[in-house]
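Structures given as structure tokens follow.
Rule-based calculations on the coordinates, nothing more; no lab input. What you see is a predicted model; the values in this text were computed from it and never measured. Cβ atoms are built from the backbone, for glycine too; each structure is taken alone.
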Structure I
Amino acid sequence: TPVTTFAANLAAINGTKYFNCGNDASLQITGNMSCAGWVQLAATGGDRYIFSKWNSVGNQRGWHLRYNGSAFHIEIDANGSGSDVTLDSVLNPSSSVFYHVGFSYDGSDVRIFINGAEDNSVAYSGGIHNSTNAFLIGAVNNGIVNWNGDQGFAGIWDEALVEADFATMYNAGVAFCYTELSAGLKTDLVSYWHISNWSGSPGTEIEDRHGSNDATNVNSIAFTGTGLDVECT
């Protein structure tokens, strides 16, 4: 079957909307890891969470990736009580622009990647607290400080991906559906969510296409975001 490019309809997250992917043991990563996805801001300014395994209540801070008003921002905590390491992107994201953004932690360094290239890094070897909070897409804690814009094609790995992996996923600005991910990108993959649909798509926006961590669509996110294409057979 030939690979076809489709116009994707992405998750339009705002207000109190987000995805809850649960707290399965496979998502309780305390060592090497990576996380990545496609995002677009509706407007700049303010804190907006992309991915989180983090709750400031009860010292359950693990890790998160967010937009902090001027940069993509990563925090990791080793014991749940604070932030042991933080990292900001050099890039100041604009509104109405799609970015493929993600990070890796390899036990020695935290690295942020934007559009397939390493943007910044910081040394860190303290590990990640095993937060009891669910893995959330588009929010933090129990569903606050929500993303404002579109998200799609999110994945989490229990290994530190390298720049070449992020470059492959960026794919010159065209997203991959799950079937088009390379065998290498599936090797240490924990979960992959389309959180999008397109013409002829299987209609599985919230299904974990790789693992068993199906997302819950909290407060009826609509799949109306436009401007990103996806390759799929």
Structure II
Amino acid sequence: MVDRFFAVSLFLRRLAARDTLSFDDRIAFLDHLDHAVADAAAGRPLVELPHGLHAPLADARIAAHAPALLQACRRELTTRAAGRPAFRDWSEMHNWLRFAAAPVGRLLIELHGEREVVVAPMEAMCIAIGLSGRLQDAGRQARDGGDCGLPRQWFSQAGADPRAFLDAGERPAARRALKVGGDRVRQLLAAARAVPERAADPRLRAAARATLFLVERLSRRAVDGPSEAAILPNWSDRALLRWR
């Protein structure tokens, strides 16, 4: 179930980044998906969808959380088309992550039958994962000539140029900007630690502990950058995770 939800999320991320399609074509396709999700929620047969989307969106539980993903993708597309930075400040990014990252947490709570007290810390954990992912990927995006995907305010306050923060001369200022993001991740993880404390399902508690551990390590490594390549789990991360 969660794997199929992630498949929808990954498809939408690739759609947002697919410059071989025009903006109008991608928006039209999102409109098509909006109708498909509404049909699934109402129990109506789905319209024709690309391979890999039909089965997930035919599930009413996934379809119930899919509109948030579609809204996040639409916002990303319109921002790029307007030539604006991905996010002006943390408030914009946080709001976007509530649509792009938090829905999987809500789905997990639903699947595990968890109580309301788990909702807020689970959302914090998902937002921390999304922010950490952006920190880990910022260098690669900048290297490829795109927006680094982090709030411009962080760079302006640090005296850094977000378009050139891989340059040797910009690295000290870039680290200051990345540190702001790292601090936000730690604040979110502090709130998210309530998930393994409050969750009733032992599998969810174990998964939450592992996730908190890994996100903290990866975000710390990203802040020590910037790196031209995406920062991914390495053998030591996996080894330590296995022995926790």
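If we compute distance in nm of label points 7 Å out along Cα→Cβ at positions 52 and 220 for structures I, II, which one ends up with the highest value?
Largest one: structure II.
I have 22.5 for mean count of other Cβ atoms within 10 Å over residues 148-155, calculated from one of the structures I, II. Which structure is it?
Working: I: 25.0; II: 22.5.
It traces back to II.
When you work out distance in nm of label points 7 Å out along Cα→Cβ at positions 4 and 76 for each of the structures I, II, which one comes out largest?
I
A value of 17 was derived for relative contact order in percent (Cα under 8 Å, 6 or more apart); which structure in I, II was it taken from?
Source structure for this number: II.
Of the structures labelled I, II, one was used to calculate distance in nm of label points 7 Å out along Cα→Cβ at positions 132 and 156, giving 1.7. Name it.
Value 1.7 for distance in nm of label points 7 Å out along Cα→Cβ at positions 132 and 156 corresponds to I out of I, II.
So helix-only ellipticity at 222 nm (-39500 (n - 2.57) for each DSSP H run of 4 or more, over all residues; to 500), computed for just one structure, reads -23000; which one of I, II is that?
Answer for the origin of the read-out: II.
Which structure, out of I, II, was mean count of other Cβ atoms within 10 Å over residues 28-35 derived from, given a value of 15.1?
Derived from II, not from the others.
When you work out Kirkwood radius over Cα pairs in Å for each of the structures I, II, which one comes out largest?
II
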